[in-house]
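What follows is a set of structures for review.
The numbers here are math on the coordinates, done by the rules we state, and not lab data. Note that this is a predicted model, so its numbers are computed, not measured. Cβ atoms are built from the backbone, for glycine too; each structure is taken alone.
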Structure P
Amino acid sequence: MKANLQLDVFKLAAEFRTLTDLFNRAEDFKEAEAEWKRKDGTTITVRCSGRRIDHKDGHDPYFEMFVEDITEKRILERQLRMAGKMEAVGRLSGGIAQDFNNLLGVIIGYSQLLKRALGADSHLVEHVNEIEKAGGRAAALTRQLLAFSRQQILTPTVLNLNDLVADMQKMLPRLIGEDIVVTMGMEPELQSVRADRNQIEQVIMNLAVNSRDAMPAGGELRIDTKNVYLDDA
């Protein structure tokens with residue numbers, strides 16, 4: 001059974017007409033690309049080179065054509081371009097994070113000066129403490145961006161997760177809203193862990209935000225700390 005090139009082989013009729021024009025206008029051509037269809041309907045990208053053979057005895061000319069399947073090659077090229085874009089995004093985010101980090105340094109520095117000027121007995125000190133803590137957490141997020149852009153190496157330290165979670169307890173309600181009650185369950189004999197503090201805080205904040213989205217009508221978010229022992233066997 002003969003196949004109709006325009007209907008059965010070429011995905012786009014316009015590409016068939018373009019290739020036909022090439023045959024009719026030039027004796028040969030190289031590396032014209034088109035989208036073809038397999039028998040099962042899937043699309044492949046092909047690169048065509050060919051020439052027109054003219055008969056001297058008045059018969060219609062015919063065409064010789066070499067076709068190469070370059071589908072995988074084009075997929076790899078797109079992946080490389082995407083990787084290049086991601087690298088550019090990483091560089092951009094790193095530059096923005098660096099500038100933002102400098103601004104946060106000013107905010108944190110002035111909040112510390114303000115605390116000393118107010119004195120420990122001032123009722124405003126608690127609010128200034130929250131400003132300083134928020135600035136510190138924002139600085140931690142910018143360090144995450146810097147780590148993503150490979151401009152900063154993560155720094156694991158020995159942490160007590162009870163202290164870390166307790167430190168975040170005041171901040172989480174502001175993050176997820178007043179209609180969600182945040183409760184804590186602390187293991188009294190919790191073992192220390194070695195991890196990057198900023199990443200652990202980011203994990204907790206991400207979990208809190210996901211929990212908020214899962215409770216649009218409000219509810220309770222409970223954070224527990226536990227010891228986990230691995231069986232060597």
Structure Q
Amino acid sequence: MPGPTHPLHCRPACYAAFQAALPHLDQPGGLLRAVASIALHEHPDADLGLVDARIEALAQQVAGASRGRSPKATVAILHQVLFEEHGFRGDEQTFSNPSNSYMNAILATRRGLPITLSLLYVEVARRVGLPAHGLDAPAHFLVELEQPGGLLVVDPFFAGQVVTRAELRARMERVLGRALPAAASPARATPAGWLDRILRNLEASFARARRSDDHAAMGELRHLLPAP
């Protein structure tokens with residue numbers, strides 16, 4: 001949906017960078033750049049190139065340690081690098097802090113939301129040859145990894161915890177309040193869907209904090225997203 005030429009609430013540099021990233025969402029790194037650009041609204045000095053460089057450095061660390069290893073071993077090394085060596089975790093204390101949605105802040109604090117930590121995980125995984133996808137589960141975003149033996153569901157918010165299909169279905173049933181078929185699974189997130197959910201999270205955070213201008217700014221960004 002097209003937005004205004006000049007935003008009324010969003011910082012213009014943020015609005016322009018986000019808009020410029022949208023045509024490239026399906027290209028490698030395109031979604032990351034779009035998500036990283038959201039931080040420019042509150043952090044005008046955020047370096048989007050540095051965000052990509054730091055994620056690339058994490059990928060190179062994983063690749064160097066897993067060269068010649070099996071995909072299963074590469075996943076284990078990925079988890080060791082992200083969750084043991086670098087200590088990425090979900091922010092359970094200040095969950096609604098807007099910084100948990102900003103990639104530059106997440107790389108600095110190593111804390112974030114399920115959806116943004118999932119993006120970090122997916123970006124690093126893909127760069128080391130592991131097919132990974134965001135899972136748009138209700139109330140809690142997850143990652144699905146393609147493995148030779150089948151699909152693996154990972155929860156980056158809880159330090160890469162592996163979630164069985166039965167556990168995933170049970171989680172969804174608790175959130176939805178109804179029984180689901182045994183084969184029920186959340187859909188893989190589209191890039192636009194991923195962005196929409198991040199922006200809605202920020203809208204909710206700003207609404208709770210009564211930051212009406214910032215809430216409106218996120219709405220302006222969301223109106224730039226292509227129609228589903």
Structure R
Amino acid sequence: MTRGRLIVFEGPEGVGKTTQLGLLGEWLDEQAIAHVRVREPGGTALGNEIRRLLLDPANEVDARAEALLFMASRAALVDRVVEPALARGELVLADRFFLSTYAYQVAGRGLPESEIRGTNRFATRGLVPDLTLLFSAPAGERGQRQQLRGSSDRIESEGAEFHARVADAFATFLSPEWQRGHPECGPIAAVDACGSPHEVLERVVGALASRWPDAFPAFDTSRS
């Protein structure tokens with residue numbers, strides 16, 4: 001049986017990646033392509049409890065504890081959900097993975113990259129995404145989308161300087177030099193997140209078809 005593929009959706013707050021993951025999942029259902037959708041943190045009983053602790057605005061979590069909790073959730077998710085799905089030959093659509101750790105915990109919190117890299121290798125057993133879709137949109141548009149979402153979790157509620165560091169880091173990740181120096185993150189494809197959800201979904205499917213032309217059918221541009 002052919003091994004499945006891990007496709008990660010990444011980007012700063014308000015970029016619309018979670019919406020696109022859901023839309024792609026619906027499109028894959030229409031194409032009868034087997035897939036599993038997961039999110040970080042979460043996806044297992046342990047991960048869901050960690051998610052509650054990490055995102056509750058009432059909790060105070062220091063940077064090292066935050067990183068380790070994310071890694072614990074990731075380890076459980078990889079072992080219990082991701083690897084079994086890949087072994088079954090299914091696609092795994094992940095709402096965040098290791099690239100977010102580089103953005104939020106390394107760039108945002110200032111934790112040492114070398115230690116974070118080693119901890120992630122331990123948590124994932126060396127699993128590397130087959131493709132990461134990195135969504136980008138202007139800060140103003142991201143802010144408007146966040147306002148429409150309503151209440152913010154603990155990390156979303158961090159200050160503007162923190163989120164600026166995170167957004168700058170995501171932009172850096174598109175550099176070929178950065179990617180060559182970080183093979184543990186796998187290939188990264190930029191996706192313009194501006195426009196209607198349908199327009200962005202067309203770009204998402206196009207990115208997948210460009211990488212795996214035999215695995216993804218043409219996107220129906222007549223859909224509303």
TODO: State the single structure among P, Q, R that was used to calculate distance in nm of label points 7 Å out along Cα→Cβ at positions 68 and 108, giving 2.0.
DONE: R
Task: relative contact order in percent (Cα under 8 Å, 6 or more apart) from the coordinates reads 23; which among P, Q, R - done: Q
Open item on the list: As an exercise: distance in nm of label points 7 Å out along Cα→Cβ at positions 84 and 212, calculated from one structure in P, Q, R, equals 3.9. Which structure is it?
Closed with: P
- [ ] Give the label, chosen from P, Q, R, of the structure having the highest value of FRET efficiency 1/(1 + (r/R0)^6) of positions 20 and 156 (r between Cβ atoms, R0 = 30 Å, to 0.05).
- [x] R
